[in-house]
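Quick heads-up: structures coming right below.
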Structure I
Amino acid sequence: MMEKKKEIGLTVKKEGDFSDWYTQLMQKAELIEYSDVSGCYTLRPRAYSIWENVQKFFDDLIKKDGVKNAYFPLLIPEKLLNKEKEHVEGFSPEVAWVTHAGGSELNERLAIRPTSETIMYDNYSKWIRSWRDLPLKLNQWCNVVRWEFKHGVPFLRSREFLWQEGHCAFATKEECEKETLKILNFYARVFEELYSIPVIKGRKSGNEKFPGADVSLSVETFLPNGKAIQGATSHNLGQNFSEPFDIKFLDKEEKEKYVWQNSWGISTRSIGIMIMMHGDDKGLVLPPRIAEEKAVIVPILFDKGKEKILKKCEELSKKLKKYNVILDDREEYSPGWKFNEWELKGIPIRIELGPKDLEKKQVVLVRRDNGKKEFIKINNIDKKIKDTLEDIQKNLFKNAKKVLEESIKVIKSKDEFNNALENKKLIKMRWCDDRVCEAKIKEETGAKCITIPFEQEKISGNCPYCGKKSRVWAYFGKSY
């Protein structure tokens, strides 16, 4: 038993070796399995159930907004991918190509979708004819392939990943801008209400925006290991795709016009962000709203009275069915071994029941987020679990918000910039919003512009990095 206990636990600390901690957690918490293709991973049921909860939540939001789900082909002819110059140049290094079918070479290369603008907009040009066809708001849940050449990190950087991509077409620029921002606010809700992660909403800098977009909006956060990470994006594409793809409509005055478009997406990367934010030295910590199983019941068994304990645990399991509880009645493992296993897997609440508890008509309730134990009367358990799950959700958000707020460092000089970066801070500074300055910062420090936040304070003075007139407040830092 002791040997098995060693195998199941993490052997490194989160603050000691973050990378190894994350890698061990992925496998030992049964979230991913590595495959023979570098950068491609199997999502095990414990990970996929998290994604299903994100799907349910976000799908409900967009459907209420009038978005409909569809599905478009995985393979994109090269001629379509080449229609929007900036877009194809941005994705060219990452495109995986199909060149043969069986033993025959194809007449035209087929791209495995890195994103679906080009294949979708070829259809939009056929479907949109009149102002009555607008707005057209479609979304698809699918996989994409981007052949990254960097070191793969499960969830955060993989060659194949799952996401949704929404693509809308509008008659006016104003409608497009409004919807692009609305979707970004939906993404903020996913992170804050499901994942218990605070985000900064803003626009991407000129060098960081999506290839082919007029404006890219994103939600960003900052992780305990001192790196920023992008959570989701919503892009205003303007008419950059409608013109090359000839997506036109007749307005109410019978005048021909090009549509205005946006695209937006969130991926399984969000799972990795949640793991890194909330996980601890014992393993995974799941916010209750994305946990498939919200509690585990562990009987404390002795030879005497075993049947009574198991019977009461079964009764509790049925009573708490709506929380999808696990009844761990395995007798070949000790209670302590089970505690470690379910802590590793991040189950929000553990319920213990032993002979003395049964006599007192109570259980021991243990929270995964802070380890706090309470004795709860059995007849009050339903309400207590409901209230505790909600409190865990709020507490995880509070702790993550503290990480974000304490990581922000306002700087006024180049030296302060370098010092803050060395201390793994999220740098906030007055900035010139110039692409040359941005490129120089990245070249000299490895940091990039994370976001230009919507919340802007009064601006004055010069950019502390290049000396030009400041135009915006911006966040800089190291990132994934």
Structure II
Amino acid sequence: MHCFDLRTRTWKDPLREGREKYFWNLTIGSDGNVYGGTWPGCSLLRYDPVRHTLENLGRASDNAKNLYSRQVWGELPGTIFVQVGFDSVRLRAYSISSGTFADFGSPGFTIKEIAPDFICTENNGVYEFYDPRTFEPLPAEPYLSRLTDTDFRLPNGKKQRVLPLANGRYAGVRGQEYFIVGSLRDTPELKRIPVPAPATMIHTLIAGEDGKIWGSCAFGQTIFFYDPADGSYWNSPAVCDSGGEVYGMQFVGTRLFMSCYAGGDHVVYDTEKPWNQLGNENPRTLRSVAPALIRPTGRTVLGPDGGIWTGWSAKYGTYGGGLSRVDPHTLEVESWYDPVLEQQICGLTADGKYLYFTANGGASGLAYKEEPCHFGVWSVEERRVVFLHPFENGVHTGSAVLAAGGRVFVAAGNGIREFHPDTFSFTRNIELGEPCTWMVKAGGNAVAAFGSRHLYLISAGETNAKAIASLPDRVHAAAFTQTGELYFAIKSKLYRMDLHAAGKEE
């Protein structure tokens, strides 16, 4: 919790609470304190701005599988409403006076509006009304016709969350930009937030044919490029309307195809044309695969059929995943759900004939499910899994899977398994003694494999991986350029290495 004093223009010391990783959002209660929901403890926290203290009020859910206390509302005097999930989604009402939680409303519903004489909840267009004093159900009329219309529509027809200001205007934030409008019918004029944007974790890297290193920012909803020729860089505005955290990136000519969390969006951006995301012209958002699929954990690759393929994880509160394909010519989107039953696609690669993927028990809003991870082969012609291999119990897979030199390298456990596509069999196990977090082609048939502590080079004809450098931390993205330079990301830092002079880093 960070608090900035507007009178002194100074920050107070930040406060943390136990194992909680982040707040989802905040609200002000009728007692003047600030309340927030958390992950992964599903707690309700209370911040006292006078004493500058942070207090944990306990779990907001009786269901131990619920990890999130997300939205919070403090408009009703004496009560804080909390939405919990995602094993079972429902509303909870916290009494400020008694310090107790109670169920409120129907499961799956969220708060739509809190008025002096009614509380409205909503679930997929269905509305329910309650008395704010007794919490007893109310008939829909006359309250349905009195719901406040606060939806702000963008020029592309999408909704945009806005904040009502005291003078009757509305403010909104889109990535690194903001806008202020006089009414909900105005067309916004986006302005850059006039402070340096903080660096966030580099999420994905890809080498463009233009010689630049392109990437995306975790939690940033933006993309960037770095130009090795002159050291310059650029960071974009928001790439789409629904979150926009880019996982997958793949070039086809000058067009950059992206896959984004949390709206399950496919986005295409022509790097040689002016940016106009607000009008959905460039970048352009294509058909989404939500609500079934929302997080592109498998990233994006160019398939043997010329299609843009992406591996996905299922919606919040659901174990599962899928694949999608974008036709780069027609921009048509297709998708397939659960190639492996109730497992997300966590890694994806391709050669001239097949797609290859890894799958595990990860999920959005749920704890990791311990069960055998899988490696699969997907036929782009038949649109189905043609080979599926379960790994031993306790052997975990992740995003590191790579087709190179007529083989497929699959990170599993503390090593790498080599798969032969011609025989559909694993031919050797390359022991590293540490998990492999990422792999990338490194010229010819060589593979650069990033362990948790070391960088390895797997060369054609050699039986073992050769450790060529120590790493300061875990690598989660990498790209190899046409000029033979290896770029990789550790948190918010971009590193460069000349593999011909291994050990010489900058």
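Read the figures in this text as sums done on the coordinates, not as results from a lab. Predicted model only: the values in this text are computed from it and were never measured. Cβ atoms are built from the backbone, for glycine too; each structure is taken alone.
A value of -10500 for helix-only ellipticity at 222 nm (-39500 (n - 2.57) for each DSSP H run of 4 or more, over all residues; to 500), calculated from one of I, II, originates in structure I. Computed over structures I, II, mean projected area of the Cα convex hull in nm², for residues 106-209 alone reaches its largest value in II.
Of structures I, II, which gives 6.8 when distance in nm of label points 7 Å out along Cα→Cβ at positions 178 and 306 is computed from the coordinates? It would help to have the intermediate numbers written out before the result.
Numbers: I: 6.8; II: 4.7.
Considering all the candidates, the number was obtained from I.
If relative contact order in percent (Cα under 8 Å, 6 or more apart) is computed to be 6, which of I, II is the source? The structure behind it is II.
With respect to distance in nm of label points 7 Å out along Cα→Cβ at positions 18 and 450, the largest value across structures I, II is given by II. To which of I, II does the computed value 21.5 (mean count of other Cβ atoms within 10 Å over residues 434-441) belong? The value was obtained from structure II.
Once mean projected area of the Cα convex hull in nm² is calculated for every structure in I, II, which label goes with the largest value? When mean projected area of the Cα convex hull in nm² is calculated for I, II, structure I comes out on top.
For Cα Rg over 2.2 N^0.38 Å, for residues 186-401 alone, which of the structures I, II scores highest? Between I, II, the highest calculated value is found for I.
Name the one structure among I, II that distance in nm of label points 7 Å out along Cα→Cβ at positions 378 and 410 of 1.5 was derived from. The read-out comes from structure II.
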